[in-house]
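What follows is a set of structures for review.
FYI, it's all coordinate maths here, none of it is from the lab. No experiment lies behind these values; they were computed from the predicted model shown. Cβ atoms are built from the backbone, for glycine too; each structure is taken alone.
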Structure 1
Amino acid sequence: MSIYFVKNKGWRYDFNLLGIRHTETWFKTKKEAQRAESQKREELLNPPLIHTTKTDVGFLELVNLRLDNVKAYNSAAYYRDYCYMAKRWFARWGKLDCKDITSSMIEKFVLTRHKVSSHTANMEIRYLRATFNFGKKRKLIDFNPVDGLAFLPVDKRIKYVPPVEDIEKIIRVADPGTQDYLITICDTMARVSEVNNLCWNDVNLTNRYVILYTRKKRGGHLTPRKVPMTLRLFEILSKRNAARDPKRPWVFWHRYFDSKAGVWKEAPYKDRKLIMRSLCNKAGVQYFRFHALRHAGASIMDNNQVPIGTIQRILGHENRSTTEIYLHNLGNSEVEAMMILERGMQASHTNSHTDSHTETKRVYVETT
């Protein structure tokens with residue numbers, strides 16, 4: 001009998017399960033003893049699952065998981081940069097587990113990359129730190145060897161912003177299709193990737209605005225913004241829209257030969273890096289890239305007292321501090337401050353000259 005009563009003590013349960021005796025004593029009532037026995041049997045027959053957390057994984061596996069995540073949540077350019085760096089990481093640490101990669105190994109690698117440039121080394125730090133942090137959030141690892149590794153100092157210089165005259169020169173020497181492309185970038189202050197992905201569904205000729213999309217937002221979300229058209233841009237897009245093939249959804253596209261597939265394809269541009277160097281040489285101006293057109297547009301607006309909040313929305317920046325980097329004009333307050341300095345210096349020089357003349361005159365009178 002598993003439940004029984006002992007005089008002057010109380011109720012108890014006593015049973016054997018899988019050759020092991022289990023007992024608990026002195027319950028006030030039989031029901032309490034029965035309930036306790038039933039609960040004990042349930043625990044023994046159905047033990048709770050013990051969840052174990054994996055605290056290490058192969059570095060190659062971690063990077064591949066991170067690449068899948070970047071591809072899903074970030075821009076194509078960000079993914080392309082990640083793949084480029086991951087190939088170097090694989091060559092060094094592809095056969096190691098994450099726990100075998102130490103902070104000193106990371107630092108040695110970063111210093112090697114520093115020979116290229118500080119910017120390159122800091123990019124490696126940023127992407128490696130993000131990779132290990134991704135593993136920590138997924139509970140695959142519990143240590144980030146990049147933590148505590150400081151960014152290398154960077155020599156910052158004023159970014160070259162081409163004058164409007166030089167921008168117009170390169171537009172004039174370009175072919176008609178490229179002229180439309182450059183003017184679209186200039187007159188929307190868009191990122192190149194945003195213009196490359198611009199489709200006719202995003203062009204509203206009735207209300208005269210275009211919708212640009214970016215993934216350069218927190219969380220990697222594809223975020224739209226409306227940018228009004230200039231008259232020049234409206235005329236260009238109206239003309240292209242009238243002549244377009246309805247089967248092709250893109251505003252700007254090209255036909256190219258895919259050597260891997262062995263076929264000709266039609267698609268929007270991915271990048272057009274070489275064209276700006278060619279156009280700058282042809283126009284006889286200092287070399288600049290597409291991104292400089294955004295800086296030039298922002299500086300023109302700032303010089304004409306457009307509020308920084310408006311410029312920020314047009315550029316598609318999340319933070320005002322990012323927009324401020326694009327403003328290369330000397331502000332009125334700085335100019336006025338230097339004028340005050342100049343007047344102060346002149347006044348001091350005048351007073352000093354007057355005092356010197358008075359002292360000379362006094363000495364002359366005394367000697368005579």
Structure 2
Amino acid sequence: MSTYRIAIIGTGRVGYQFSFSDLPDNHAAAVVQHPSCELVAGVNRGREKLDAFGERFGVEALYHDYRQMLAEVQPDICIVATHPELHAEMVTNCTQASATRAIICEKPMALSLEECDQMIAACQVEDVLLQINHNRRWHSEWVLAKTLLDEGAIGEFNHIYCYMDGGKPAPWWRSENEGPLLHDFTHYFDLMDLYAGEVDWLCGMAEQRMRPWAVEDFSAAMLKFKGGATGLICGAELTQYNDNAFELRGSTGLIRMDAEQVRLFQSKVALSEPDSGFEWSSLEEVEVERPAPVSTYVAALSELIDTLEGRGTLRSDGAVGRRSLEMVMAIYQSQLEGNRPVHFPISLAESGVEALRRAGNFKEQEA
């Protein structure tokens with residue numbers, strides 16, 4: 001079995017600090033658990049997190065400059081776990097290193113569609129695999145929801161309904177280049193793509209209503225998918241509390257994700273009139289067999305290795321990552337164009353946040 005030498009660019013929260021369960025819950029923990037991988041280098045701008053990363057995982061090759069790391073360490077796989085404004089440059093430069101065979105890039109893929117296209121093209125030219133870490137694609141419960149949907153557990157698939165209130169606990173810490181649509185809600189757009197497929201058109205709004213940072217604090221969209229289903233999504237940072245929901249609705253039932261677990265409801269006759277023959281049905285919850293929990297980071301890394309060795313394919317490559325970003329950018333484009341429906345492929349190639357700032361929609365204000 002091959003040993004893949006892996007470097008992590010960005011030794012911060014998702015790089016090595018996340019720990020929400022007993023399973024490996026960050027990139028570094030996944031690498032050290034995988035039998036065919038070796039963690040050989042770390043890169044970070046700040047010294048404190050870099051040194052803590054090196055001490056925890058026994059990594060001595062620690063750098064502030066990722067280009068120097070690429071030249072001296074020559075890893076087989078690079079994990080880009082930095083902020084999204086750095087992704088396009090870093091992914092492109094990683095492809096130029098002769099040893100690079102694959103790149104794992106954190107979500108959101110980039111800040112604009114033109115950056116996504118740059119990343120995809122660079123990987124294609126150098127024959128480098130690109131995986132985008134929308135990690136719920138490997139989550140056993142979200143995979144179960146897809147299986148139930150495909151098996152007809154809720155009948156004919158009609159509609160996706162989802163919302164997220166209070167996404168970021170402290171919005172100021174990442175408002176320079178991205179709002180909640182990019183930072184948090186990109187997960188839900190990726191899941192919409194997973195369950196409903198590609199979008200035909202979208203009508204949306206992105207408003208700065210109450211908060212002083214020059215990004216949206218309220219957004220909503222209606223979507224029509226090419227497969228026939230529709231979708232509604234609403235996201236806001238106007239509440240003290242955090243609350244979210246994601247539902248798949250069909251002709252005979254619905255699948256509701258509750259605390260990252262599937263809940264299945266199916267239609268049952270609740271009331272009937274013997275004389276008229278009228279019947280009314282309601283939803284009753286049906287037990288499902290719970291899948292074993294998995295580390296999405298380990299599962300994604302294993303899939304990448306399998307793909308490198310010709311045993312599989314990537315479920316979240318550059319094209320998939322681009323599609324979720326296009327949904328976000330379509331909301332910004334719809335706002336710019338008076339909230340009219342925007343058909344796909346969209347025309348807004350630059351950052352939607354920057355475009356709305358120039359148009360006067362988003363402004364820095366006194367807190």
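General observations
- Origin of the derived value 15.4 (mean count of other Cβ atoms within 10 Å over residues 175-182; candidates 1, 2): 1
- At a computed 421 (volume of the Cα convex hull per residue in Å³), which of 1, 2: 1
- With helix-only ellipticity at 222 nm (-39500 (n - 2.57) for each DSSP H run of 4 or more, over all residues; to 500) derived as -17000, matching label from 1, 2: 1
- With relative contact order in percent (Cα under 8 Å, 6 or more apart) derived as 11, matching label from 1, 2: 1
- Structures 1, 2, by distance in nm of label points 7 Å out along Cα→Cβ at positions 103 and 167: label with the highest value: 1
- Label whose coordinates, when mean count of other Cβ atoms within 10 Å over residues 7-14 is calculated, return 13.9 (choices 1, 2): 1
- Comparing FRET efficiency 1/(1 + (r/R0)^6) of positions 71 and 191 (r between Cβ atoms, R0 = 30 Å, to 0.05) across structures 1, 2, the highest figure is found for 1.
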